[in-house]
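In the part that follows, the structures are each spelled out as structure tokens.
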Structure 1
Amino acid sequence: MRVFVTGATGFIGTAIVQELIGAGHQVLGLARSDASAQKLADAGAEVHRGYLEDLDSLRSGAAQADGVIHAGFIHDFTRFAEVCQVDKKAIETIGDVLAGSNRSFIVTSGTALVSPGKLATEDIIPPLNPAWPRASEQAADVVASHGVRAAVIRLSPSVHGDGDKHGFIPILVNIARQTGVSAYIGEGLNQWNAVHRLDAARLYRLALENAVPGARFHGSAEEAITVKSIAESIGKQLNLPVKSIAAEAAAEHFGWFSHMAAIDCPTSSSRTREYLNWHPMHNTLLADIENGIYTK
């Protein structure tokens, strides 16, 4: 299969490209810069110049492909609502090209707000949250209704592994270094889920090969990890004290990240594993932290 991949040179995208090529697929990767283009060429992928806001480049890339993986996203939380609209428009644009073709189209979402405080499962479709403007799942559903095998992968809050520079664990590490403590909120018993980037990449390939219109797949290798245990592992690696922060002081300590530091999002992937025969096999999140990849 010839696969058009957005976000092809990112932390997760590079692993997806390697996974696809290793399984015998051809990859057409979106590249904005010369450096990104070279990175793709070195990996054995074909380069397609463009970027997420260049809709013509998305149209031409999708038109050349047997399937599409949309792993690109502009990670600029200072203009989050705006970049969510860019994401939605990119999905709609690619979907228009694929309409009526029954080609696979894998769209990226997240597990964090599927069912806060309760175990999230693949069958739960959360209502639109006015405080969370990302609408990738809703856009994918519209595309699926137009004769495309559009499905969604919901990724864990922590997609971890070597090379993770901008994810949630690096953010917590940086806050700990800046404040001198590795902190959690209250008792720290709120739970995240996590997945290694290489396991996530395999999930994208399996989803692409077996896509069902409207399906949700969960990229969650570990169902529940307390934020306190994450803070303790970071504190151990940085040789910093571990401290509980009162909820009313969380915004001052964590800044804009206080919402994510407080979220409780245990997530099951049992249906995903059964349907796609997906078996995560790489390091756990705490193992990666304790191996020092975030604190070197």
Structure 2
Amino acid sequence: MAEFVVLVLIGAISSATPLVLAGLGEAVLERSGAGIGLGLEGTIVCGALAGVLGSALAGPWAGLGAGVLTGLAFGALYTAGLACGADGVLVGITLTLLGTGLSTYVSQVADPSDQTALSVPTLPTISVPGLDGIRVLGPLFTGTSVSVYLAIAATVGAWWMFRSSRFGLRLRAVGGDPGSAAVRGISVRGHRTIAALIAGGCGGLAGAVLSLSSIGSFAPMMSSGRGFIVLAVVILARRHPIGVAAAALLIGIFDSLALLAQTRSLGLPVEAYQLLPWIAAIVLLVIDGRHRARRVHHLSHHQEPT
């Protein structure tokens, strides 16, 4: 039983890592009031392709850089669309369609189906010394991809930014009351542009991590809807960095069970376990929505004049 739990947790951490990285960027975007990143799915899959191509040319670290640059390009397109007066939802959907179609086309040109699939170097792994003897904790941090530690550092950094940094406080002011922020001399458009670039860069980084953590190759549509799961994760976390990490890990547990079901008999068909992350996201969103509705009803009831 302990071995099974360890395997589930190892898979959960691996699955949650790109969700955390993309979710932190999405939290920044939504905190700024710049809308919801519906183009995240396209950003992630293009970041995954850029990561593989960059790693093939100059190694996995270059692949991460290529993923970030690709994400920044998507963030710039998002801000350009908003600056032109386009609806944010339509811009996001367009970016997702652009990203999925462009990544599929480029991958087929760079790696034709009649040739051997492109395999590139993956990110290095790190083992924390002194944890080998601990029964459950040791395997979780032995031979762990460097991307996991990157996600942990990014979570702590985002938490500090929102809580203590000048930029984070201004970002929250822009998202909470843009009119008052503008009166105080804070550039609303400038901060939202930076937020969109951060969100795009984190999405591209998440895609590169998805393809370079352990696989070292790209397949069209390999993001498998993770961009939309990230949106659910951020809603559940209420745009708080620690909450994003916790919600992503919870979704990662169900994703890990789906992967284990392909090699082990867990009592249900493999297809049922593959639906678990989506079912979990929907159920958690319904629970969260009901909780918010009850809280609004409770507040309105107490504010009624007597």
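Thinking of 1, 2, which structure, once Rg and Dmax of the Cα atoms in Å is computed, gives back 18.8, 57?
1
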- For 1.3 (distance in nm of label points 7 Å out along Cα→Cβ at positions 17 and 233, calculated) the corresponding structure among 1, 2: 2
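Can you spot which of 1, 2 the value 34 was calculated from, given it is relative contact order in percent (Cα under 8 Å, 6 or more apart)?
2
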- Note on the structure: When 1, 2 are compared on distance in nm of label points 7 Å out along Cα→Cβ at positions 81 and 281, the highest value belongs to 1
- Upon calculation of helix-only ellipticity at 222 nm (-39500 (n - 2.57) for each DSSP H run of 4 or more, over all residues; to 500) from the atomic coordinates, which of the structures 1, 2 produces -25000? 2
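Read-outs: derived from the displayed coordinates by stated rules, not from any lab. Everything quoted here is computed from the prediction, not taken from an experiment. Cβ atoms are built from the backbone, for glycine too; each structure is taken alone.
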